[in-house]
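Undergrad: Read through the structures below before going on.
What follows draws every value from the coordinates through simple rules; no lab data is involved. From a predicted model like this one, the values you see are computed outputs, not experimental measurements. Cβ atoms are built from the backbone, for glycine too; each structure is taken alone.
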Structure P
Amino acid sequence: MTRAVFVLLAAQFLTALADNALLFAAIAMLIGAPRGAWYVPALQSAFLVAFVVFAPWVGAFADARSKPRVLLMGNALKAAGAAAMLAGVEPIAAYAIVGAGAAVYGPAKYGVLPELVPHSSLVRANGLIEGSTIVAIIVGTVVGGRLADHSVPVALGSIVLCYITSAAATLLLRSGSCWGRSSCRG
């Protein structure tokens, strides 16, 4: 695997970890708040609705642009949503912004792989991405809950930092990749 694949793995791990930690931090933030039982399902739905609303368009959007730039945009939206939550913006609205960022991020995550590895390595690279995502989901769930138990602002700040670090990693994808090299087309 190329260095760029490992950079993508790190970026994907951090963004998936943050996505899952954010849900638990948001739920912890709501404990004791004067909201009804409907609020947590509505919070989760905000992410999913935003994802579904943008899903029909983001594939074409990602195909027409540099995949690392689209990954950067997706992480920027996610960081903005988490930062908005930290700043006291209505959590449902903030979490919807994160859902929109996730919708943008998804197609570029897979679309960039053929640009980073030869065709013969796509299955292995995809497996690494999926495996690291599953580990990140589990770790994000545990870390998000533990950090939120300690301090919701610390949890939200850490999540923003994960998104920013993931976005910064995508800036490294162009170097060490297969762009323009015929060895990656075979």
Structure Q
Amino acid sequence: MERTKHTCTFNILTNDPSYTAWGWAVISKEDDILKTGCIKTVGEGKKRRIRKGDEDVQRTGEILQILLRVIEDYDIRYILTELPHGSQNAMDAKFMGAQMAILESISVIKEIGIEWYSEGDAKKCALGKISATKKEMINAMGKIYDAPWTGVKYKDEALADALAIHHCASKESSTLKLMKK
């Protein structure tokens, strides 16, 4: 009997979660960028005269729908993400929890593995230091990835941070290294 080698192709979704500019990229097993995006949600509760809680649910649903569509369209098999950090106030803390819940829920329901990395981890892997400007991150990721930069500051910053998470995982994740074999 002849042995056959089973090859499994997979795509990775890497994220820089945020309610105002959620950066993401789909990256192939070969580290090619297949698609990128930035989910921007805007709080318009006062203008539209709706309750804050209803607005938060709407924004969460908007992010969730886009991510689920990307996961389906690109057959995502693994998720990498920045771990939301720090909070200036109660609203920021609530959004941090919601960002983690969105990604962890997708991981559990869709049975997709997930790894979390800190912003400091990503900066250290990319630049050798834990403190860096957004521009430094864009420049560093531009040297590593052939990314479709938009010239729109918040979109490029979010994409650079998502790519930095992938870059860090490529160096540090034993699971990712095993999956790429």
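Undergrad: For distance in nm of label points 7 Å out along Cα→Cβ at positions 19 and 147, the calculated result is 1.6, so let me know which of P, Q that is.
TA: Clearly, the read-out refers to P.
Undergrad: Hey, helix-only ellipticity at 222 nm (-39500 (n - 2.57) for each DSSP H run of 4 or more, over all residues; to 500) derived from one of P, Q reads -27000; which structure?
TA: P
Undergrad: Quick check for you: by distance in nm of label points 7 Å out along Cα→Cβ at positions 59 and 115, which of P, Q is greatest?
TA: Across P, Q, distance in nm of label points 7 Å out along Cα→Cβ at positions 59 and 115 peaks for Q.
Undergrad: Oh, and also: When Rg and Dmax of the Cα atoms in Å is computed for each of P, Q, which one produces 17.1, 70?
TA: It must be structure Q, since only it matches.
Undergrad: For which of the structures P, Q does the calculation of distance in nm of label points 7 Å out along Cα→Cβ at positions 91 and 139 return 3.4?
TA: Q
Undergrad: Follow-up question, since we're still on this one. Identify the structure, out of P, Q, from whose coordinates relative contact order in percent (Cα under 8 Å, 6 or more apart) was calculated to give 44.
TA: P
Undergrad: Quick one: semi-axes √(5λ) of the Cα gyration tensor in Å, for residues 75-130 alone came out at 32, 8, 8 when computed from one of P, Q, so which one is it?
TA: This figure was derived from P.
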